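Have a look at these structures, which come just after this line.
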Structure I
Amino acid sequence: MSEPLKLSARIATPMKEVHHALTDAEALRVWLAEHAEVDLPDRYAFWGRHTPGGEDPHQRPLHVDDHTVRFSWRLGGEDTTVEFSLEEEGAESTIVTLTQTHFSHEAMMSGDSDLGLLHTFWAMAIANLADHLEGRELLPRCDFTSSRMEGRFVIDASPEAVYDSLIDSEKVTRWFGFPVGIEPHVGGRFAMGGLDAGDAARIIDLDPGRKLVTDWGPTGVTTWELEGTGGKTRLTFVQSGFDTSRPPYGAWMGWLSGLAELRRFHEVPGWQPMWV
């Protein structure tokens, strides 16, 4: 059964600049899609390898004003409606709320429809929007034309601090925004939902301060590798070992949005989660 998807995030940027990033084709090509064309009120389109069902554009503008960007997007055989609404929280802060119709938890679990990718696609996209507007280098985006899932980025913190925030249950729960239980040893559990949850990955390799590898079964193996230089950490994140005919794009985008928050956790003074 489909239901509306809703995500809200706080971006430390004036509302006028957020609105521009949502309606300017050049900006959309930076944080959202490989290709974008905007000529309001007649055209609002994005497509390409970073977009679910992105071989061709399938969007149509419905309404745009100073606080709202609404468009239709035909996806998974359904005419969905997407809306960004903006609320000025202060001179330098904007609450961005994304809603989209026809989201399906069933499709998210089965992987049988692009509608199941919406939650993590928009989480990743909004994290990239925030990074773009707040002046940080964007993390890798999902490439729906490839089964290769590997990304690298730099965090302004030591490898020891970053490793601690990957292996400590309380810290991971804070930046990931969802309960995570971790038994920090080879053979230990890495459990989304906490250690009482039914499903958990197993830690299959662990090198303190340098490496963490977890096995998630059908969705593959996740590997975090840390390399320090100049007080900073280059983090390489890889998803591998899955059926390449059914790449786990949803899980990959979920990790990418989480890693964006991991970087903010270390770099933003007085950090608080961007997700409202």
Structure II
Amino acid sequence: MSEKDSIRSFPELLHRTTADFYREVPSRTAARGFLRQLVGLLFPITHGSRLSLAETEERWADLQRRFAEIIRPVVEADQVDRLTERFFAAVPAIYENMMADAAMYVECDPASFCKDEVILCYPGFFALMVYRFSHVMYTLGIPILPRILSEHAHSKTGIDIHPGATIGRHCYIDHGTGIVIGETTVIGDSVKIYQGVTLGAAFVDKELRGCRRHPTIEDNVIIYAGSTILGGNTVIGHDTVIGGNVWLTESVPPYSRVYHRPEIVIKGKKLPEEGL
């Protein structure tokens, strides 16, 4: 076959082969639009205007209709209304958690001015918010959509939180860039995590699907920048501080202080007596 014939025939080949694995999926555009509208309803400051009660009720109802249409391609037809109802029944608790997270930011970060600033500007807060929505979808068994939302947050913030992870109340992610939190990670209450932290698996194998692969972080733990904690059997006891650039694959008891001591050598050049 000539190059020209190959170019002409490729669309037919592509059409034939993609039919074998094509399936309907939630629209990424619709999913992102839904998220934007939901955030705008919960936190009007992000859209610059406060709605009347009638407008709030109208948008609340519209969001439920939009959600039902988004999940319709990936769930059984008789489950659409039930799943929509269960997700929106969880939104008040998500909102309460997010307000508690925002208060944690104001309390912990000396650079924060108020809750409004946290809600508007902090990437860690945004990533946690999207996680809390997507986690409920994940636990309801809605496929694909939770990952669409979590990867949207990942692309905007550099923070990668799998929707299957379990994260408690009053979580605080500072700066956040480069954080990875794996699917089976369990994080307790009042945990602080800094940039570049990985909560991952000790090794990757498809046969581990459904198994605990990621660590457990108990309450009141602080994990400083660049640390890596791996393994499903690794438990970081409550009230522990993990210093920067620590690598851990074993459990740590409560109230521990774990740190990495690098060897740093600074060589200077002696200045002439007359100075520069």
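FYI, it's all coordinate maths here, none of it is from the lab. Here the structure is a predicted model, which is why all the values come from computation and not from measurement. Cβ atoms are built from the backbone, for glycine too; each structure is taken alone.
Hey, FRET efficiency 1/(1 + (r/R0)^6) of positions 25 and 201 (r between Cβ atoms, R0 = 41 Å, to 0.05) derived from one of I, II reads 0.95; which structure? Answer for the origin of the read-out: II. Please state which of the structures I, II yields -14000 when helix-only ellipticity at 222 nm (-39500 (n - 2.57) for each DSSP H run of 4 or more, over all residues; to 500) is computed from it. Structure II accounts for this read-out. So if we calculate relative contact order in percent (Cα under 8 Å, 6 or more apart) for every structure here (I, II), which label has the highest result? Comparing I, II, the top value of relative contact order in percent (Cα under 8 Å, 6 or more apart) belongs to I. Have a look at I, II and say which one yields 31, 22, 16 for semi-axes √(5λ) of the Cα gyration tensor in Å, as calculated. For semi-axes √(5λ) of the Cα gyration tensor in Å, the value 31, 22, 16 is produced by structure I.
Assign the value 22.5, calculated as mean count of other Cβ atoms within 10 Å over residues 193-200, to the correct structure from I, II.
The correct label is II.
Taking 13, 42, 31, 12, 2, 0 as the value of P(r) over Cα pairs in 10 Å bins from 0, in percent, for residues 33-144 alone derived from one of the structures shown (I, II), identify that structure. It traces back to II. With distance in nm of label points 7 Å out along Cα→Cβ at positions 57 and 185 computed over the structures I, II, the top value is the one for I, the highest of the group. Can you spot which of I, II the value 2.3 was calculated from, given it is distance in nm of label points 7 Å out along Cα→Cβ at positions 217 and 233? Label of the source structure: II.
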